[in-house]
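Chemist: Multiple structures are listed underneath, in structure tokens.
No value in this document is a laboratory result; all are computed from the given coordinates. Just so it is clear, the model here is predicted, and its values are computed rather than measured. Cβ atoms are built from the backbone, for glycine too; each structure is taken alone.
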Structure P
Amino acid sequence: MTVEVTFWGVRGSFPCATPQHMEFGGNTSCVSVSCGDEWLILDAGTGIWQLGKHLARNRVQKATLLLSHSHTDHIVGFPFFAPAWMGHFDLTIMAGHLHDKGGVRDVFAQFMRDPVFPVQLDNMGGRFRFVDFPIGKVHKIGPFTIKTAPLNHPNGACGYRIEAGGKSVAYVTDTEHTAGTLDKHVLKLIDKVDLFIYDATYTDDEYKTKVGWGHSTWQEGVRLARKAHVRQYCIFHHDPEHTDDRMHAIEAEAKAMMENCFVARERSTITL
């Protein structure tokens, strides 16, 4: 059973479309995980626009959107996700950080409302199902077993471990570490995982002036990956200030510390 992970948006905080950001990509967070005809979508940043066109071309009929959280950069692409406008498309939208805060449907409805957006959620043509769950719950969707854990981010966030066919991928963004202490929730989620995707917005030096902003560093990702014996570590959620040249330097430095790591690039696919 083959599991494919594709990066459609890898940037954090806000999209950036400059010549200096084209190689790694400027779209905000969106990752797909597919196995057979089952599709999971991790976050709905601007990268979901291209994913939507891919699903439409391939006549995919259903998908499940798993939100890490609902800050703007992780949901802003949703109104431009083409399948959500198609009456034959079934989309389940799930979130673990809002079950006691009004629910995920209310967040999307508020986001797509005058005067912020001209078309309301109820005017979209897709068949939607909204699911709020307490973080820590395990879900079974098609061939996937999905484990969840709390992350350290303003307003809350949820990390995911997705397993299918003996393969596993962990999606851990947005989260902030505590210097000198490895997050026990993250360690449990990523234990011996095949692919570990981590919020590596900053460097350790940059983080000194960003404490409390809700993000981590690529060096902390290395420390977590080593402790948890992960097979591959993916540096993700790039700071908009980090141009392609800066990302190349980070990747070289990271590989010198841990060979089995790489920096996420838009439109790249990892087959597990």
Structure Q
Amino acid sequence: MTICRSSSAPATCAIALALATLATPVLAQNPPALVPLPSVFDFTRGDKVGVALGVGLEYENAYDGADETEFEAEPAGAVQYRTGDHLFFWEGMELGWRGLLADNWLASAGIRNEGGLEPDDSADGNLAGIAERDSHVVGFLEVRRGLGDNWRNWVAARLMGGPSDFGTLGVLAAGHRFGDQVDGTGTEIYAFMTFGDSQFLDKDFGVTAADARTSRLPRYELDGGYRSTGVQLVHRRDLTDNIQAIAQAGLERYSSDIADSPIAREDYEFELSLALVWAF
């Protein structure tokens, strides 16, 4: 866990996107989702199996810290199997399980694919000469705690880790859900902070001695610690009985150490996306 964005005015685009999506007529609600949060997908609609397939359009930085932007179209969807308060899923780059451990506790665990930084991620040649960073299959564990009734507010912690050259990432988040829907549609906003060890931060923003020799970038190494703070807006809406729109807008501001990296030409990253999926 995007569209309309402009790097000069991400907040304006996010507001426009939300207003445009909210203009869609509301259909009858589906059966209650595992938890009534737009950021937690449940396409099963009370059945054991849920399948959703479609396409998404994203507008975002070409890579973390880039001053270049790009549009990208890619497949969107999920395959899920739900039994009671437990749901097994494949969703994009993630394969795993999530389940209610109590009325207000949700846990998730699984594996996901994380792409690596590549020199040709920069069309302007800003990464020319650096070594390609490997992609990794990594593990994740997440716990959310609902505050009050119906998950109106929540807090969460997520841990992701992999091989030694990938490192470890930790995320703390707090969110608020708007509206009274209990089927997973509606609007949600959350803020988050990320923390990484030195391997994780260097993976995206470090410049090794070998990189410095083969590129025009100075050598740069990071210590582990605070990485970034951000905010994300999520909106899900049923357009018909089977077609669902999922819109997201996010902005993330890096720490000063990351902003000083020669790879980070901006001290933030943004993402806007819109996906249309057919839920079977």
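Chemist: Comparing structures P, Q by distance in nm of label points 7 Å out along Cα→Cβ at positions 43 and 227, which one has the largest value?
Modeler: Q
Chemist: Here FRET efficiency 1/(1 + (r/R0)^6) of positions 35 and 211 (r between Cβ atoms, R0 = 41 Å, to 0.05) has been calculated and equals 0.60, so which of P, Q was it run on?
Modeler: P
Chemist: -5500 is what came out when helix-only ellipticity at 222 nm (-39500 (n - 2.57) for each DSSP H run of 4 or more, over all residues; to 500) was calculated for one structure; which of P, Q is it?
Modeler: It was calculated from structure P.
Chemist: For which of the structures P, Q does the calculation of FRET efficiency 1/(1 + (r/R0)^6) of positions 235 and 259 (r between Cβ atoms, R0 = 25 Å, to 0.05) return 0.25?
Modeler: Q
Chemist: Then there's this: Here Rg and Dmax of the Cα atoms in Å, for residues 171-242 alone was calculated and came to 19.8, 58; which of the structures P, Q was it taken from?
Modeler: This figure was derived from Q.
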